[in-house]
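Structures for review follow.
Any read-out appearing in this document is the output of simple, stated calculations on the displayed coordinates, not a laboratory observation. What you are looking at is a predicted structure, and each value in this text was computed from that prediction instead of being measured. Cβ atoms are built from the backbone, for glycine too; each structure is taken alone.
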Structure 1
Amino acid sequence: MSATPVDQSTSPSAAQSVSEVDVWLEAGRDGRTFSYCDSRSLGVGLGDLVAVRLRGRRLQGLVTGCRPIEAGANAADCRVARLNPVDELVQRAAVDPSWRSWLDAMAARCHTSSFRMLKAALPPGWLGQRPCPGPVSRQLWWVERCEPADPPSTLKAARQLELLAELDRRGGGAWQRDLLALGFPSGMIKSLESKGLIRRQRKSEAGPGGSDRTSACVAELESPRPLTDEQRSVVDRFQSLPEGGGLLLWGITGSGKTEVYLQLAAAELVAGRHALLLTPEIGLIPQLVDRCRERFGDQVLEYHSGCTARERVRAWRHCLESDDPLVVVGTRSAVFLPLRPLGLVVLDEEHDNSYKQDSPMPCYHARVMATERVRLQGGRLLLGSATPSLESWSLLRPEGPLVLARLRSRISSQPLPPVRIIDMRHELAEGNKRLISRALMDRLAQLPAKGEQAVVLVPRRGYSTFLSCRSCGEVVMCPHCDVPLTVHGNRGSQQWLRCHWCDHRAAITPSCTSCGSLAFKPFGAGTQRVLERLGEELGDLRLLRFDRDTTGGRDGHRRLLAQFADGEADVLVGTQMLAKGMDLPRVTLAAVLAADGLLHRPDLRAGEQCLQLLLQLAGRAGRAEKPGEVLVQTYSPDHPVIRHLVDGRYERFLEEESALRRQAGLVPFARACLLRLSGESATDTATAGTLLAERIRAGCTAAGWQLLGPAPAPVARVAGRSRWQLLLHGPRESEIPLPSGTGLWEGLPKDVSLAVDPDPLQL
């Protein structure tokens, strides 16, 4: 399709040789291709990103075709005059043919269009109307160590000495923002500047790919650490894999999996290939990035949603243009980076649900993406975890794509900490109605004297789970979602209500709006309430809160972890973030409050996910010289998950769970697909679900698949939109029996959206 014609005065002369260019633009649901001409001699080619005009709007699109127009013929002159010119070449060779082929295969698997998959893969601003961030670099403060002409008296403040030592470790200088992220206040920096011990100046930051987040490299790179016999065996096993192969590294917490990743990455760099290290959450990025930079210096790049659009574009460009191999650390979106040749892909904590993209479409799992990428493009895959997923475990059969390697011993030679179960029924019977058991209180009180630290997991953030009336039972619900509002508060005892689904906020009324009763109080406990109670009963304890509310902003995770690691707090109270891959050597106690909220969920994977979380948390304790212990509070001490936690035999659980699911024909020994519908009208959404079910029922039956639904989603309304779903269930190796292309969306009302999830986690 041709774009809108341009003024004849801007058209090239007949003597000028130009090319006709097909540009894929964001027009309609799946994008459309329009024809332009390269009349400005930009040298546009296949796979380039270009800026063009469509109906007066400036858009960026992908070049999918390029044909020369021979000069001199009248027809050619007319063709050139009729086409709009390409305005700008944004990025040359932004899309490689083999990378595009892999992306097209993944789009087909996810039942989405190639355009939607491409837009999800590229950094923000590279496709569509939003302007792509330019290469302009900001001026930032650079802090540099210096020797004053008249040295002041010896510094007595320990933190000031630590700051100077940090600058020395980094080769004499660092960006001020990096020092702030490590917990050094701006006032301290200015104080040292006034004493002549440091100087500050404005500089344009220049690091790998021009990333604004790049810290200065350390003066001397860290040498590889000696490997244990187990670690050496894993390295050798991985390096013997063929191209496209994969290894499941099952290593207990503290067994040195990260060192294995680093040494395998180093081998790939020597061979001239890139290494990609993925973590499930942004909170795990700082520790891994710091370790990589200590080992590889400026060859390290980071890429995740916590980076700005400018930073992500620069990182992407650096991957395209770098002549030297790179180590990239990122979350699931980094699996799309254009790294060629790619030698190593690591998914650390491969069992974690955060690798799954649920919405918006495309719905994908980074583990599946990485597996197919190394198979189609080369390289090798390493899946690392102390608690492997049942999906990965099931692929270890002889004909499967994965082989197994184990790390059974901790680097510190300390055994895994013993698990002590506290039966809260007995606590209640003995008159203790507090959130925290007496045993846990006593153990926490001993921490300061012993110079030890603890992490306490609370299933929910906020102050309380919900607000309810004791007289009539009324629960305050979100007006836009079918979920209770969570109570939040601050240190000034001010409280409010907040929805964790749509972020609706409301004030707390003194009485029940239904019956007028004053017996209106919060129920359950969140991180804020636990912190408050610990502060009231153990005033000597220094406390830090680690959840989504406190780790927001730039480098929030790094700042809090640095404070805790530096000994500024005795107890770190947080949500499930605490259990994910953090290395805190002084932690000797890991505690779980209200484990029952994790055990009793109506989900097929509830037991597996709960045991993974508890074992991961247990592994945070006793990672250094001192032994650790784990305390778990529960009202269900005889639950199978709790029994497996105590005996620590996760493999036994996998065997039992595998047998049950295989016998019942459930995932991962079968395949599932979830169709999610969402609309403003509950009636229209339900009707659309019924019509969609009738349209695909015959195909499902013919393919041997079951169709369940339509039915309301577990949370039937979110942000004012009604939600319905259909579940497809069928043989493991078969294709999902859905029509190709846009057939599923035909006939749907305009206000009803449909998402296809080929690997749903919530069943």
Structure 2
Amino acid sequence: MSTLTNGELEQLNKYFDLTNYLAVGQLYLLDNPLLKKDLTLEDIKPRLVGHWGTVPGQNFIFEHLNRAITKYNLNMMYIVGPGHGGQAAVTNAYLDGTYTEVYPTITKNEEGLKKLFKQFSFPGGISSHVAPETPGSIHEGGELGYSLSHALGAVLDNPSLICATIVGDGEAETGPLATSWNINKFINPRTDGTVLPILHLNGFKISNPTVLGRISHIELNSLFKGYGWDPVFVEGSDISEMQEQMAVAMDYAISKINKIKEESKSQNTIETIKWPMIILRTPKGWTGPKEVEGSFKAHQIPLQVDESNEDNLQKLSTWLKKYHPENLFNEDGSIKEDIISFLPKGNQRLSANPVSNGGLLRQELRLPDIQKFMLDTHHGNIEAQDMTELGKYLKEVFILNESNHNFRLYGPDEAMSNRLNYAFDATNRQWMLPIKEQDEHMSTYGRIMDSYLSEHVCEGALEGYLLTGRHGMFVSYEAFLRVVDSMVGQFAKWVKISRDLTWRKTVSSLNIIATSHIWQQDHNGYTHQDPGFINHILNKKRDMVNVYLPYDSNSLIYTVDKCLKTTNQINTIIASKHPRPQWLDYEDTVKQCEDGIGIFKFASDENPDIVLGCAGDTPTLEVLAATSILRKNGIKVRVVNLIDLLKLENIEEEKFNELFTVDKPIIFNFHGYTNVIEELIYRRKHRFDIIHGYEEEGTITTPFDMRVINSIDRYHLVIDALDLLNSTNKELKQSCIDSLDRHNKMIRETGKELPEVDNWKWID
């Protein structure tokens, strides 16, 4: 018995022809969109740029998603993972009317078709990806591998949402995507939506076969059953047969999703769930020219049509006419209504779902009064762990926003290691697998996502969460933020483009905390020491990135609170998790943080002999220790602390000179690589004389030795100051050299720090 009636089958086949015609037109045509006259070279774009191979399969999927939405009254969005092939999403947005609503000049007639075709992969037009410019999208298939992690973030706390996620078989070979198949272990059917993966096997990458496309059906089925999915296969090339198969598969998937959700309502516990997925196998470049269909040669431009390949002009004409445009369009170029009548309406359209334009749904985060979390400290008289204190603040954020279900904390197996223990007083980790007696803070519902050791999945889930209108933070070991360098870079590109689209509403900022940083990784060694994420993020547009280096817990809490209030930014915070002196009280903290840079007055003299600048918790500690030594020896010092890294570049010259003077020597002690500081100040007339930072020296040693081997310690700072001042105090210099010698001997003999280092305190 057929699932589809003859009328439905005919409609779907015509819609498939229509979408493929529009997709080919976008690749090739500059003019003559309805083929009302014979094609000439003047009708063809001078530079053919784009991809065909994955597009027909995507069109096929889109039409069946649309059918399912209408049939089952679904709340559905899409994510397209394969690279390029963006004309499929554009085509379907055009056909459901969203594209013309967003871009009124792309009208639904012959003139609009001409503009639609011309703009694709054309100067001043749109890219070949499913980009920010594409209505309904939250994901760009540039760098591959992030589709399922974005989908996970989208469905969390969206219980009615189905995120249909097209995964290309080339994309499936990437590391981030391969590990993403385990997202099904983190989706609660009661409180979350559903990710419906559709693995599209067309058999080839750019010029090679795909692994999943070549393994046997049995192995493929076993693979995804082993991952805990319930795979349904749709395979073939006969279009009518495939329509029937896909309709059956989609009906099964939606019915099973509904069954899982309904059964979860009455269950006290939620057993392991086998969510459905669809594995669609079609030829590469399906319905394209026979000489390339089913091979890697269909990946990009199947037919080169130019003065050197005029013979292909007729082949292109034959290809386009195969879709029978005369049966698809009215005389004026509008679409025949009987073909598109099954498409969803209003916000149910895949290209118009408000979830995919998350700023439409975003609610302001409820934040506590930060003063209640500020330590009553005075110039280092108490010690505390900055991240521990932040955990108390985040606990309150969770409590205040529990009813809105719009804030989550993400990180790869590190929330406890990063000392955010107090956050677990408000919520648990989300986990859908068995929970054993020895497990801690595990639950089928929790607002902390740190139970999966994948930076890609955790950070990608946060991106998906933000892009669908919510708030969150990603916390990671500093060195291993480098794992998601490129992922964050792709997000930055998405946000940059989105900001210029008036119809895209602002989303919450991507907030990243880098902790367990280089100066606290003495025990884990060289592999755990890398501050380079700062360099990476500063290469993005300066008006959308921020890097903050708080010096204690009060400044950290202020900074996090500030970042959580921002939109369309990427905020990076470098934070300590180990016990350290706490420097400024609430009032002084607010002033220092609001300015982003300022003088530590308690440690500074009028009319100084030398300026010591610092950025980062550990460099600040060492600058203050060096300052205490210098002042005891009659040298006047000014300490300038930098929290907001970009202030070095963007404050007015007058303010810069007011802080650093115009005639005094300057030593700057920095958390990361020194070239960051050099690049930020290179336009300044009065530059820094010496800059200290991480010199790519590391090992398993003591905390203070890490500072010594990279020359950010107090003794190297004092020696440098004496040299810059041409000091005659040879005794002080020798004392510092001797202290370094004693330090080297002591740690190698006893493993302990010098008592004067371990027990050092600031004295006013």
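Each of the structures 1, 2 was assessed by FRET efficiency 1/(1 + (r/R0)^6) of positions 62 and 686 (r between Cβ atoms, R0 = 41 Å, to 0.05); the largest value belongs to 1.
For which of the structures 1, 2 does the calculation of distance in nm of label points 7 Å out along Cα→Cβ at positions 190 and 726 return 6.4?
Numbers: 1: 6.4; 2: 7.7.
Of the options listed, only 1 reproduces it.
Can you tell which of 1, 2 yields 20.4, 63 when Rg and Dmax of the Cα atoms in Å, for residues 574-701 alone is derived from it? Label of the originating structure: 1. Quick one: helix-only ellipticity at 222 nm (-39500 (n - 2.57) for each DSSP H run of 4 or more, over all residues; to 500) came out at -8500 when computed from one of 1, 2, so which one is it? Only structure 1 yields this read-out. When FRET efficiency 1/(1 + (r/R0)^6) of positions 102 and 454 (r between Cβ atoms, R0 = 35 Å, to 0.05) is computed across structures 1, 2, the figure 0.50 traces back to 2.
Who wins on distance in nm of label points 7 Å out along Cα→Cβ at positions 390 and 622 among 1, 2, i.e. which is largest?
Working: 1: 2.9; 2: 2.1.
For this comparison of distance in nm of label points 7 Å out along Cα→Cβ at positions 390 and 622, the top structure is 1.
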